[in-house]
Structure 1
Amino acid sequence: MKYIFWPVLFVGALVLQWWWSTYLSIGGLAPQCLLVLTVAVAAYRGPEMGQGMGFFWGLFLDTLGVHLFGAHALLLSLMGFLVGRLRRQVDVASLPPQVLAVWVLSIIYSLLYHLLGLMFLREFLWWGWWAFVFVPIMNACLAPFVFYLIDWTERATG
């Protein structure tokens with residue numbers, strides 16, 4: 001079962017990110033499902049799995065965009081690695097740390113993406129205040145469901 005779950009999760013997350021961004025966005029804003037999933041996978045499975053899934057999910061995001069090819073892959077890999085390394089210090093089984101971690105990491109992710117744009121394109125790729133404020137909140141609201149899914153899978157597959 002677990003050998004089937006991870007490829008299905010990987011492809012399902014790609015489809016969910018594309019579908020939500022295309023059809024369910026609110027005022028052009030949608031949660032970063034792949035960032036939330038990367039954090040959850042890294043919190044439960046460690047830095048290797050978090051970094052690997054983050055890298056390939058990031059490559060998918062990079063193919064959808066027109067700026068900074070590789071930036072999402074780099075940043076999601078970094079987030080997966082950091083969360084995986086720090087997972088022993090944070091209680092990922094409880095709701096408040098999950099929500100807070102995703103909210104903080106969403107803000108850091110956004111700032112690092114903009115700084116990468118400044119470094120490589122000499123342009124601060126600002127998504128606007130609405131996105132900077134509300135996307136981390138949307139990500140934090142999505143976090144409990146994603147963490148529950150990963151936790152349920154960990155218990156079901158062993």
Structure 2
Amino acid sequence: MPRVLTLELQQDIAANAGLVWDVISNIAEAPRYMSGIAATQILSKPEEGLLGLRWKETRVLYGKQADEILEIIEVVPKKSYTVVAFNHGMRYHSRMQVIPKDSLSILKMSFTATPKTLSAKIMSNVMWPFIRKSMNTILLQDLRDIKTQAEQLACH
């Protein structure tokens with residue numbers, strides 16, 4: 001049975017939920033404030049909203065450029081969106097959710113990586129402990145970068 005990697009993270013942000021949503025839903029501008037993202041290229045954009053948005057995201061991981069094609073497959077406007085990507089025999093599924101809490105917002109992120117090919121299934125059994133630590137670090141930094149951007153915008 002292949003192992004599935006699941007991470008659940010959250011970040012308190014001193015900004016209202018609408019502002020946090022504006023930050024996380026502006027995919028094209030993410031490289032400007034997210035240290036882990038080198039570039040984004042919008043591949044297809046819906047006429048309105050986020051559902052169906054596809055983009056190429058470039059990150060530098062372990063000193064090498066890594067490109068992923070991502071697509072938003074589910075949206076609850078102003079609350080959450082779900083993204084999928086397929087690469088190297090893996091299916092990646094992530095969800096961003098904004099929850100208002102008093103004068104703050106809580107940004108929750110869930111991430112799941114599921115091996116789909118035989119080679120990915122074999123590698124997942126060996127590599128998950130290392131990948132889990134690395135992905136946790138990357139995603140925590142993403143959340144911190146979003147927090148910084150939203151809080152800076154809230155001050156202006």
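Computed from the coordinates by the stated procedures, all read-outs in this text should not be read as laboratory data. All values derive from a computational prediction rather than experimental measurement. Cβ atoms are built from the backbone, for glycine too; each structure is taken alone.
To test your reading of the models, identify which of 1, 2 gives -10500 for helix-only ellipticity at 222 nm (-39500 (n - 2.57) for each DSSP H run of 4 or more, over all residues; to 500) when calculated. The correct label is 2.
Kindly point out which one of 1, 2 the value 25 was derived from, the read-out being relative contact order in percent (Cα under 8 Å, 6 or more apart). It traces back to 1. When mean count of other Cβ atoms within 10 Å over residues 48-55 is calculated for each of 1, 2, the greatest value falls to 1.
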